Structure P
Amino acid sequence: MYSMLEVNGGNTRKAKGVQKTVVKKDLRHELYKQCLDEHKEMNHKQIVIRSHGHQMGIYEQNKTSLCPLDTKKWIA
């Protein structure tokens, strides 16, 4: 996940595993900073259309959208 403020006033936000609409509507640069500064984990709801056993369904997921923990890098 990352968020960048651009010189022209734009904003680039990315969050892996979270739908683009959730990133566009709900996630703001301030939330990214709050997540890192206060070590807060944030969850957001997203609605997906999936098929399970050839049965289509609409599911509501509550996913972790922002997390301050970097599990790929550990300093011992």
Structure Q
Amino acid sequence: MSMGRRILISPTLSTSEKLLCAWHEWGHELLHPDEDRDQLSKTQRELEAESVSFLMARMFGMDNPFSRDYILH
């Protein structure tokens, strides 16, 4: 969960899931500052944030099994 310059990640996730989640939430922080959040739909914000996670994973040679569902949605 991203909370305005603060990202919280569940300790129960695996190491790779934590990294993928961190990239997703980082995407929200970069692309959707609080003052701009209401200008896009939740679907659009999630697509953009997951695109960041997908691209970062690809850049580091990781598979991101969660991206497919986000992007198809």
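What follows is calculated from the coordinates using simple rules that are stated; it is not laboratory data. Just so we're clear, the structure is a prediction, and the values are computed from it rather than from any experiment. Cβ atoms are built from the backbone, for glycine too; each structure is taken alone.
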- Query: Here relative contact order in percent (Cα under 8 Å, 6 or more apart) was calculated and came to 29; which of the structures P, Q was it taken from?
  - Reply: Q
- Note on the structure: The highest value of mean count of other Cβ atoms within 10 Å over residues 16-23 among the shown structures P, Q is in Q
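Please state which of the structures P, Q yields 33, 27, 19 when Cα extents along the principal axes in Å is computed from it. Kindly include the intermediate steps, with their values, before the conclusion.
Values: P: 45, 40, 18; Q: 33, 27, 19.
For Cα extents along the principal axes in Å, the value 33, 27, 19 is produced by structure Q.
Using the calculated result -5500 for helix-only ellipticity at 222 nm (-39500 (n - 2.57) for each DSSP H run of 4 or more, over all residues; to 500), pick out the matching structure from P, Q. If you can, show how the numbers build up before the last one.
On the way: P: -5500; Q: -18000.
Attributed to the structure labelled P.
Suppose FRET efficiency 1/(1 + (r/R0)^6) of positions 24 and 56 (r between Cβ atoms, R0 = 30 Å, to 0.05) works out to 0.75; of P, Q, which structure was it derived from? Please list the in-between numbers first.
Numbers: P: 0.75; Q: 1.00.
The read-out comes from structure P.
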